[in-house]
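Some structures to go through are shown next.
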Structure 1
Amino acid sequence: MKIKDVICAVGRSGYMHRDLMAIKAGAKQDGFIFHGKPVSPGFRKIAEPATIISLMLVLEDGQIAFGDCADVILAGVAGRDPAFHGEDHVEAVRGGVAKALRGRDLAKFKPLADEMDRYEQGGKKLHTAIRYGVTQALLHAVALAGRVTMAEVITREYGSKISAKPIPILASCHKDDPLQLDRVILKRVELLPHASFTVVKDHVGLKGEKLMQFAARVAARVKQIGDPDYKPRIHLDVYGTLGELFEMKLEPMADYLGKLQAATAPYDLLVESPIIAKTQQRQIDSFKKVRELMKKKGIKVGLIVDEWCNTLEDIRLFADTDAAEYVQIKTPDLGGINNTIEAVLYCRKKGMGASLGGTANETDQSSRVTTHIGLACGPDFLLSKPGLGADEGIMIQTNEMARTLAILKHRG
């Protein structure tokens, strides 16, 4: 089976772009927008709707496979590509990228994905968002051509084994929506609420009091309305604000993490991006030092690294140096999903925890593809996506895993 033609359509992402550097520099908030000029590459406004390219591959038998080119909410920072605007890239995809894809044989995914992930136009690699969407479409196409699931394609080509049960999900919620928190508790989501704490004064508190109060409220609500046997892990994404709050003084930061652990007891606590350092090496060194300090103090908070861990090479480095309990494998940042697959499998090989994440700024299709990667590669948990509604992303991923496992069981 070969690719007969390529179709492109510009569409919407599941969320928005936000210029983190402009926000941290003090841009004045007005509802969802911010007044001031954007700072990070590719941004036209500090908060702006994001667009995607849905790339469709027409197969010889008329079937159509597709993948969606999307990037992350906080584009343009910590080594990431500039903010992606689908309308600015669609003609390039219809041109050189489509030409490179037409007539290609769909016997195997990996060699095609590796090639397209390295593909260059004008001496430069494609934007990570395009590489992400193209390789999604290729995985879907190979699965359609072989009449198997995407998870089966991955296991056959990478030597992995499909999970016998669904992968746990981390609900991605708004921190200011208590009804949303109630819903994910009632649905027994395995990790919650993710949330976003991006500004020290507004979200964490100048003494850390706001984050502490929030964490305690989450634990209290789980105890209050959750089933007696429901024991979720509490996850907080703090976007480097603890490093800012404590001016990169790591011992008081470790002590604060210990207090957060006490506030969320008896539930296990994971904290993502407590530090965003100015260089990757300082990020690694800081994470390792905080972990050493917590170990001495008997503090058992799982740290997740995100920023400065954007590529397959980055993830291998963090895994090799044992810099954190988990890495967030932020799927659009890695470009081709072949890199995501390799990253999860490398983490498992090295004993590093793997959060198969991404961003609210993705789509229903990229979420489904990520779910198949999860089933085939076995990360510790998936981030709910797209959007920050929680319910919708959890539904998409839960149902895709249930359908896929039921199909495989039916086939025996």
Structure 2
Amino acid sequence: MNYFEYRNDQLFAEDVALTELADRVGTPFFVYSARTLRRHFRVFDEAFAGTDHLICYAMKALSNLSILRLFSAMGSGFDIVSVGELQRCLRAGADPRMIVFSGVGKADEEIAAALEAGILMINVESRPEMHRISEVSGRMRRRAPVSLRVNPDLDPGTHPHISTGHRDSKFGVPLAQVREYYAEARGLENLEVVGLSTHIGSQITETGPFSEAALKVKGIVTDLRAVGIALKYLDIGGGLGIPYQENPPPPSEYASAILSPIRGLGLKIISEPGRVLVGNAGVLVTRVRYLKETDVKRFVVVDGAMNDLIRPVLYDAYHAIARVDRRKVGNLIVADVVGPVCESGDFFAREREMPEPAAGDLLAVMSAGAYGFVMSSNYNSRPRAPEILVDGATAHVIRERENFEDLIRGERIVELKAE
């Protein structure tokens, strides 16, 4: 559920008309609904009611400081994958004791920053990383709280680019080597082994893979206890999808699928939702520039582009596209919705049936809250779009539109002799 709805055939974000926002900030722009964000977090958290748990928002999905502050105020922890994300969390006022550090290539400076901040734990992805964390913590005269990320070797049935739990993935410790890794980690005096982690992928639309992963990690925890390795935390990752086209199960079914196999282990459960909290809480609003028709195709050319939202070309992702003003009735056409970037991959939709818009009309690319702005770029020297957070009837500009000076900040012109 989200709070983008039509009133008198005009699309609103909560109590703010998107046409008014477009007049105020220009296009393209991202707009998020605070009411939706609150509801999604509350529903997800309540799905784990009765279980000792911690929700750690996977902030790579959407990392604006205001969004982080909102989730932190609701009691969320955070899953981070870089020192930049750590700094964002701290700037937003997050409790470092509720932060988990994931990722396969942590630098010494990142490990040190995490230990200095006093985060909950660092997820170890490989043997070299385990020893590097031990070395860094030793130099700092600290013990690093670590969890080993286990690769459960299963196919979650999602896009290959966001599938992380199979044997060929770069993520995690192989199942066959888990006990060996834990024994080695326990022998390093600068490490405190506190947990086990797993994450099988993103945009998963059925509960089976989650249940299978939970059963596998339950067996691992039981085996570890048998050899005297007792853990505190079981990090089950995230991955629950949102309804781009398919209808994934609700958080209650997701939680049940995971908790049923591991109930009774006595560990604190850490869950790391990302897309499911923010995906449907945001849209990208763009304006039609031209209608182009060739002898074989129709194109709706808009001012948004792949540099604003790269998911359609990167993941073959589907995003619904809605007219902001439905009072204008156009004939149904089949067209590609494309942007002005000089790439054939610059599209939001291909062969999409839609009411024919006119130049100047506004379109809303739906479900753009997750992996929208955070993956945007300045390709073609295009300024990144602003981010707007709507709360009731108030629209806050939480990131301003970039300008040319932002694009060239840090660049220097070197005068070289022409040959």
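As an exercise: helix-only ellipticity at 222 nm (-39500 (n - 2.57) for each DSSP H run of 4 or more, over all residues; to 500), calculated from one structure in 1, 2, equals -13000. Which structure is it? Considering all the candidates, the number was obtained from 1. Of structures 1, 2, which gives 23.1, 75 when Rg and Dmax of the Cα atoms in Å is computed from the coordinates? Structure of origin is 2. With distance in nm of label points 7 Å out along Cα→Cβ at positions 351 and 375 derived from the coordinates and found to be 3.1, which of 1, 2 does the value describe? Only structure 1 yields this read-out. For Rg and Dmax of the Cα atoms in Å, for residues 127-358 alone, the calculated result is 23.4, 72, so let me know which of 1, 2 that is. Checking each candidate, the match is 2.
A value of 0.5 for distance in nm of label points 7 Å out along Cα→Cβ at positions 55 and 119, calculated from one of 1, 2, originates in structure 1.
Every number here is computed from the coordinates shown, using simple stated rules; none is lab data. From a predicted model like this one, the values you see are computed outputs, not experimental measurements. Cβ atoms are built from the backbone, for glycine too; each structure is taken alone.
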